[in-house]
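Throughout, read-outs are computed from the coordinates displayed, never taken from laboratory work. A quick note: this is a predicted structure, and the numbers were derived from the prediction, not measured. Cβ atoms are built from the backbone, for glycine too; each structure is taken alone.
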Structure 1
Amino acid sequence: MSLDLSTLFSFKYIFNLNPGALQPGIYNILIYLFITMIVANFILKIISKKTPHIINKILLKKISSLLVWMTILALLWIFFRQQSVIFLSAPFWLIIWILGFIYWTSRIFHWYSTSGKQKSSETKRFKEKQKYLK
């Protein structure tokens, strides 16, 4: 049995409103991926509590929030897909989920590259001032 990937990108498959349940192999891969995202979320929460730098705390909280919401949405999609709910189980929701994940991740790294580094330099200047004021 060969896997034909061309059907995954066909217009007919992407906009099929009732594609049926996921194949067991794909279902297991997605479940393991989302469990990994949940575990990564808990690890990031623990690390963010122990991190002394405020910028890194904010960054880790933003990434943690991304993982929580994306996991919830993905698990909802899998549930709808397994229950064959018309329209909510359509494959285009997975594409929208992937695009949302990419967009949210890019916004986090854009924030870190602009605001994060700026706040880091402001924190250093503040500490330098405090050193001379004591």
Structure 2
Amino acid sequence: METNNDILNKPVGTAEGMSKLSPKPVVIVNAQLKDVLGKVGSVNAGKKVAEKVIFMVRHPDREELATINQCTVLQNKSLKNCTMFVNLDKDENLQKDSPLALLLKKHNAKTIKEMEGKTVATEQDGAGYLSLAGY
């Protein structure tokens, strides 16, 4: 086992990191909820401040499942890449104009669970990560 000192003395390697997946249609296998914690240094540091949806998807270029937690939606006549936060309305339903709700509507799903099994187009965001197409 390497000690901290061993790691501190490692040089920069020559191998690239894991390549990012190209935008291709994916099949949604399941959905999970994940707590979003407040950032270090903020009033809510380490505390749950929100909840987001993460879809486990099958991508044609990868054997193991991939995760996607963003969608691209049309808002105010422009495309926006958004994290799929769970925003509830006064009736405790998904807020109808939230990015997550827009994604569901685009794919004829009334609930997050109904997305499972659907094939959804993807695109790359500015950092090269995949986003589910919701427009």
Checklist entry - Which structure, out of 1, 2, was distance in nm of label points 7 Å out along Cα→Cβ at positions 12 and 68 derived from, given a value of 4.3? => result 1
Item to check | Identity of the structure behind 2.8 (criterion: distance in nm of label points 7 Å out along Cα→Cβ at positions 76 and 124, calculated), options 1, 2 | outcome: 2
Checklist entry - Upon calculation of helix-only ellipticity at 222 nm (-39500 (n - 2.57) for each DSSP H run of 4 or more, over all residues; to 500) from the atomic coordinates, which of the structures 1, 2 produces -25000? => result 1
Checklist entry - With Kirkwood radius over Cα pairs in Å computed per structure, which member of 1, 2 shows the largest figure? => result 1
Next on the checklist: Taking mean count of other Cβ atoms within 10 Å over residues 36-43 as the criterion, which structure among 1, 2 has the greatest value?
Outcome noted: 1
Checklist outcome for this item: One of 1, 2 was used to calculate relative contact order in percent (Cα under 8 Å, 6 or more apart), yielding 30; that structure is 1
Checklist outcome for this item: The highest value of distance in nm of label points 7 Å out along Cα→Cβ at positions 28 and 60 among the shown structures 1, 2 is in 1
